[in-house]
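Pasting the structures in now, so scroll down.
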Structure P
């Protein structure tokens, strides 16, 4: 039997745990709410322990909400650090799983993992490097892959907190980010939509002015990413991005904003295949964690 791998998508509201060898061979999957760290991590380890004891697992990947410490030589490597979820601050998520299961464990942000998974499981992925994944939901995150690997640096990319143009006459909403107010996440995340309009995104009709504004903010961020990284594909995921017509509006605004400056036929004539929804649907994060686990033991 081919070896199996464990994947963990650690989200701020829910955890997804999976045993799989790939998108087409999922053995078991479980979802449960994110509660206290001790309680949640106990559920994670309980899910994987039978497979680990039977030596069916080769490795586990963790795709986690952050911010995270991704420096392997740091004393707090594998920790969630200064999360808005205060009770999760400085929780050793990587170590708690690795010690309990006694397995190699790959660790990265949820968006980096989603980017890695979308890239890893896409046919002809070598032609799609650099590669960007943007998620718009409870928060806004960006994962960037270059030379097949997630981009790390001082910490990890935090492009969800881009400072973008904010026309306060058109949109007087001050933003909800506790650090920056009207950064991208403060203006365009799901909670920002709810705070501005008094309803969740899924409750707003297609004709609501929220969607024009949302497309504008997302497009501004993607234009900056195109200028900075020149990616060969951008995947736009997350719950908010699932609104009908949003991808189309974003593509149009990206083309308008670039105004022909980037002379690429992809941007000029094939943008429908350039800014795309996730090919893995709502499993990008956890299947990205599976891909990271596979890559960890192959490397």
Structure Q
């Protein structure tokens, strides 16, 4: 799977933003038909997304689109029309406000039928956005609901609303948290979602940081995402992309340390030794596995040769 460190959300109805997004450094571009699109232009936005997919050069990026929720009159039409017209140009569909495995079953079966008609050799993946208490309660079942599923996404603003949590910023997306809670108040929810994702061999993607004029706040929020095991984070503005990419990429120090641990483990194995010593410290096999993950990520991002 290609990197999904940064996912830039782009309003589906604004064509000029599509061209700017294609030239950005984001790993993934997500053409949005849900929250960023006013109700009175939902249908024209759908047509614009199809036109952009069919006519533009996307610079080899991973491309997805976010449909409207299944409890709206727009969701099933988004899935049907976009997947029929341009499914072979898309990597995935983001399903918002997933509350039950049945939501993913429905989307997956719809894609089965559409792809049979299209006789495509490039099946679309599904990304499930967990944005409610009901979805979080069933997150483990959702993570196992379809072979098409490739990621779980944390929808922080709607999740706050669903549990009645206090709103402490204009955007509701991760700002000013330290002012009201002695710790990280979304730690449990985020960790639970990450655990479900990784148990199902899926990626875990964090919600966007709402204040795009606050780079240090974004760094802190992204560092927390990394620490909890997330693989990437949504961006709502191109100015956020480089910070997110940097935070989700191993540093030169990380890569060098991982290389030394892996080499020490190889030498110990040759000698029939179970314990590994690096810089005068004993390293167990769990740490060796972590080092290999860092090295594999560096290779994946072309920061090291295989």
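None of the figures in this text is laboratory data; all of them are computed from the coordinates on show. As the structure is a computational prediction, the values presented were derived from the model and not from experiment. Cβ atoms are built from the backbone, for glycine too; each structure is taken alone.
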Assuming 0.45 is FRET efficiency 1/(1 + (r/R0)^6) of positions 19 and 75 (r between Cβ atoms, R0 = 30 Å, to 0.05) as calculated from a single structure, say which of P, Q it is. P
Structure responsible for 0.55, with FRET efficiency 1/(1 + (r/R0)^6) of positions 43 and 91 (r between Cβ atoms, R0 = 25 Å, to 0.05) calculated and labels P, Q on offer: Q
Where is distance in nm of label points 7 Å out along Cα→Cβ at positions 211 and 251 largest, in which of P, Q? Q
If relative contact order in percent (Cα under 8 Å, 6 or more apart) computes to 22, which of P, Q did it come from? P
Identity of the structure behind 13.2 (criterion: mean count of other Cβ atoms within 10 Å over residues 267-274, calculated), options P, Q: P
To which of P, Q does the computed value 10.8, 33 (Rg and Dmax of the Cα atoms in Å, for residues 219-258 alone) belong? Q
helix-only ellipticity at 222 nm (-39500 (n - 2.57) for each DSSP H run of 4 or more, over all residues; to 500) from the coordinates reads -10500; which among P, Q: P
